Structure I
Amino acid sequence: MRVEWFRPDLKDSQVHLYDDHVDKNTDQIQSYIGRTKLNHQELQRGDASLKLSSVRVSDEGLYKCFIQSKYQYDDTTVNVSVEAVGRPPVITVDGFDHSGGLHLQCESEGWYPEPDLEWLNSEGVSLSSETTETHRNEDRFSVKQTITVHHRDDKIHCRVKLRHHVLETQIITTSKRFSSWRTSVILISVFVVLSVIAGILIAVFVHKNRELSQLQKEHSQLQDEHNRLQKENSQLQDEHSQLQDEKGKIQHAVIEIIDLTIDLKMNSVMKAL
């Protein structure tokens, strides 16, 4: 008997193959390797069910089961839907508006397909949200909604639903909590502002210090250059003085030679007379 499970909507379609009493998965789709199994004992009772482990979103789609024996064959198609339950929703306080309303943000990720997110008050009445964001990361969805609360003594619920799957988180917005949140927001805001100012001052100080160090370095280089030029000038003056002395010696020697020549000529004239 031959039992073959395959995906008719994919080019490389083989999911699992059982033939001649053994599994033959040499041509199996790579993403299914090690995740498929047939119960060989149940095959004797006519049960050719496929067990698929570590289910992924990509496993969603059409599957065809083809069974062939020596004398007959048949097939059937199964449509597989995959659901992935994400993480519990997380509520965060996102500050206050000008009228004192509290901004709340609820976010949950890791769902498939896209879930529904809603806000509820303590009586279970749905509250309208202000903004809704949905993102798809690879094969999972994340949802985020923001709401502004003006009631000071109430329980606010954030609920994420996907068909029969429901995850929920609540937050209590009492007056005391409002005051503590407002104080925390103010303190955090002041801390952030002071941190930014301190960061700017440190950056300016570091920049000025670098400029001063650069100027001092350039001044030192100019001073060294000035000293070198003075030294060279002194050497040139010494050489000039030496040249002047040699020039005076040469002139003196020339004058002596001229005087000697004149004396010799005078002596010659006197002898001639």
Structure II
Amino acid sequence: MEPFKWKAIERKGQPETFMLESWSGLLPGLSAGFSGRNGGIGSSPYDSLNLAYHVGDDQAAALDNRIILAEFLDFEPGQWTCGEQVHGTHVAIVKDSDAGKGYLDRESAFQNTDGLVTNVRGVLLTSFYADCVPLYFLDPVQGAVGLAHAGWKGTVGHIAAAVIETMEREYGSRREDIRAAIGPSIGECCYEVDEAVMSKVRAGLPAGETVAAFTAPSVNPDRCMLNLKELNRIIMIKAGILPTHIECTTWCTSCHPDKFFSYRKQNGVTGRMASWIGMKER
């Protein structure tokens, strides 16, 4: 069953969302999901719910879109917290005093950061996408959550494992308790890569794994189709997450340009969706 449930826009000012509904009963006040591309105020080619400042869209429009989404989720807009993503593996620990970093501008975000974890209620962790893989983490026992932005570089760098290790170290999370989810992103159907990428993928494989589990042939003999979702799932399992505690979407961002921004489909000129996870204040 698809874990990310599409929520159509029913009224003006409502953002398009994909809600991780299966987690809603695991921790009081938890909200987790992914935004679509519709329901905001941006203009072409960022129409309409662009949430990132770095893509060339008007920053005021992107800020308004952040407010639209945060208020729809029943969070204070100023609690929106994010990193300045670099396709790396650094994980930032978000404390109460860090709430709002990156909300108004890129300079105040956690720099060189693609992963975020927190156990603070009221903080809305966010990260940005247009084909890369959003990874979600929840420890319902210790009351901690995390996000990771995983393109192919972050994936083969094992950012998923880095988030798990950080939650274990900082919050006492047990790997058998952690839940994980893999959100809307480009699928194996659309993600063709060359040998330069595949050589890095092979070098970053977990012990005992081969590429056969997450690749398929391409029509081009010197390329292949890469399944980043499955590779991240394998890395999560190798890091100690129970397979039954991992949920994976079937949504492909490139296959559905009516619902998602796609870097590949739109030749690099497009907006960004956001993943989010946060625990509302009691």
Structure III
Amino acid sequence: MSLLAGILLAVAAAAGNAIGSVLQRSASRHHDPSLRWWEGLLALLRRPAWLAGILAHVVGFAFQAVALATAPITVVQPVLVVELPFTLVLGALLISAPLGRRAWIAVATMAVGVALFLACLVPEGGDPRTTPPAAWAVGTAVVLLVLGVLLVLGRAGRGRRRALWFGVATGVTYGYNAALMAGLGPAYAGGVGEVLVTWQFYGVLVGGTVSFLFLQQALQAGDLLWAQPGITLANPFVAVIWGLAVFGERIALDLRALGLLGGVVAIVVGTVVLSRVEEEVEEEVDDREPG
């Protein structure tokens, strides 16, 4: 029952994030590329739709935190990839543009991939409460090193490359934030006071801010087709690695591993196709608007 509850809460988190993404992308559609990233951010702060998107993301974040306190990180984070089809469907409804057969096939492919992945995963063991400080330190150092490389690549890139690297950096940070929230889970029972004395709480605050800045730079790069796969796929990849390598969760290496692989392939294919469809939908929005 806890696994089912965690999955349902993760779906609710994905829905909240999707609503936030649609609102924020609607508000940032007319972003002036000549502005520096922080000037563009200040301009967005004056748009009600963008602020409403932030609120929706906060609600999604709350659902995710409860999900991670209920179920293993290797279960919760892969479910969040359904944010992408949710975002696409909501965006299409917003502009009254029916999705084509290719989009629905991709949505179905992702759904089957997620279902197959979860059915074959069946994680055992693992507990953030028993994870030694050294494991946390090594895992955090690796994440920081990866983010440093991605930041350098992103700042040096332009257009597609900039969107790609900052998209991957956003996804990596999301996955690490999920690991921190999983570490916070045991402190919830002690109330706010116990949560505030954990280092993971302050790590989430810093990580949330960093992921937010990475996301804005990925979106402002202006090429969603290259940014979205990294945002969607790096998140569960990093989270699953943390669950297995740091938290000590175990999965069976039998025929179910083939199902896991099939689920991953379906999720990746569906994500790439939907990213292309999503960019086409946004281009249609731009074509419909005057000027």
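Given that mean count of other Cβ atoms within 10 Å over residues 75-82, derived from a single structure, equals 10.9, which label among I, II, III identifies that structure? This value belongs to structure I. Each of I, II, III could give helix-only ellipticity at 222 nm (-39500 (n - 2.57) for each DSSP H run of 4 or more, over all residues; to 500), but the derived value -14000 comes from I. Between structures I, II, III, the greatest calculated value of distance in nm of label points 7 Å out along Cα→Cβ at positions 67 and 203 is seen in I. Across the set I, II, III, percent of Cα pairs over 14 Å apart, for residues 83-122 alone reaches its highest value in structure I. Looking across I, II, III, the calculation of Rg and Dmax of the Cα atoms in Å, for residues 131-186 alone that yields 13.4, 43 traces back to III. Highest-scoring entry among I, II, III, by relative contact order in percent (Cα under 8 Å, 6 or more apart), is III.
Values quoted throughout were computed directly from the atomic coordinates according to the rules given, and no laboratory measurement underlies them. Predicted model, so just to flag it, every value in this text is computed and none were measured. Cβ atoms are built from the backbone, for glycine too; each structure is taken alone.
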